[in-house]
Structure I
Amino acid sequence: MDDLIARGFWGPRRESPEVIADKLVAFLADLDEVVGESLPWSSHHLPGKLLAEPVNALQVISDAFRDNTDAPHLGINQVYEAHGTRVGKLRISMSVGGYSDSPKLHNTFLVRWPGAELRALAGPVLRRLVAAWDPDWAAVTSRSLMDAMSEVQPRGTPGPKVGYLTYLSEGRAQVMPGGSGRHLRELENGGVVIGSGAGDGFLSEDEVGAFARDLKSSAAFAATPTSGSKLSAHLGGSAEAEG
């Protein structure tokens, strides 16, 4: 079985250690619901302590910011792991709290779940990532899908990449090309999820390729902004800023 890779991206967003810790704890609790067990998430910076406990999460995040006093505008980079009894090893990587206007800066949150049942779990994981981190865009993909799409969606290029399921925030949703309606599921926050339009919404590899080719030059798939956390619906102006 392939790895499930869920990833979210957003532009500059200055956030306090308290806010980031709260988001992390909320996401871990939500992920436990998907997995079906309480995972013992840990950080090598705080061995023996469970990150699901708010006080421990805040300590790890606060220490990371404290260690980065020379360049606080770049945010922090963290990696966490958990070994479950039902799901084996899961890994979270995140670069968050960055607020530089450098085009190289992207705040990111990534979950890697080896051997996960992609079709069954893509939707639940994506929904929880979006709810916790409010990204500019997010997608659930896999290593094999990324390899298969390497020509139409080269790695390292800016902007959204289509996955089995793909989330676009409100500004991107408002400039989606016409004709995609039946493939879009609208969310309460104004964003949309691109899917098959039926059942679990899971796109086939051929459908992913077709969407990637159709959307890569559209305004909805513009590069992640460097002047705000999410793409503005008013593309003639600046991206919306979020604190």
Structure II
Amino acid sequence: MTERQRDSAILSELQSGNIPDFLRNLQPVSLVSRASDGTALSLTLCVMADYLSIGSDTDFSRMPMELNTALLVAEQFGFTLPTPQMVDLIYGQAPLHMAPQPLPAGNDMRSSEYYRLHNVMVKLQREASGMGLEVLTAGHKKDLVLSTRLWNMPGRVAIYGWQLPSGLPIQPLSTVHGSHYADYSHGVRLVSNTVYVNGAARSMDDVIGDPKLAPLLSTEGPLPSLTAWLARIVNRTDGS
């Protein structure tokens, strides 16, 4: 099976709803701050407890995937990808921090065997914690993220994260790889397109495009017309 065939199979399984039940129960990630005009704000994101996986609660595998695949799944179910700032926020509030477990670098990083092996390593570390699957968990994968670099550099994928116990990421924000690149260290944590601002439901499009609110979720400033831009990214992802 080629990498493209594997990703096509991953997309088919996810779009058919073959995901563990625990991922369907979103976890709140909240912050209290002030908008750029000084207005007091509380903001709550609803995020998956772990990375996108295929299977059941008793038998599942966290699946790295191409950017296109991640965006298509997110669009179908009303989600988006996090920004690096959201990744840090999720890590800061996750009750369970897992230590990164890098495998030797090389061509095998993109292999199905490395995908399987790393999932087993993560599973064993997570089981040793004694915490339930529904507990928000972070630190065990690099995230596919949103960044203005994707707008300016079509055909790339943005990755960030894999935090050390200190909270510092092994992977700073990077767009070095083409959009078809995926390796064992990548994960896709979906964030709901519904954001609660002072208790009121708002769309992620509205919030992350608002100059007053966007700085709470992105250090890169507003990302206007997010949904439309992501649709363009899907159509333009031709890197490798």
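Throughout, read-outs are computed from the coordinates displayed, never taken from laboratory work. These numbers come from a predicted model, not from an experiment. Cβ atoms are built from the backbone, for glycine too; each structure is taken alone.
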*asked:* Of the structures labelled I, II, one was used to calculate FRET efficiency 1/(1 + (r/R0)^6) of positions 80 and 176 (r between Cβ atoms, R0 = 41 Å, to 0.05), giving 0.75. Name it.
replied: I
*If you work out distance in nm of label points 7 Å out along Cα→Cβ at positions 8 and 192 for I, II, which one comes out largest?*
II
_At a computed 1.00 (FRET efficiency 1/(1 + (r/R0)^6) of positions 72 and 144 (r between Cβ atoms, R0 = 41 Å, to 0.05)), which of I, II_ = II
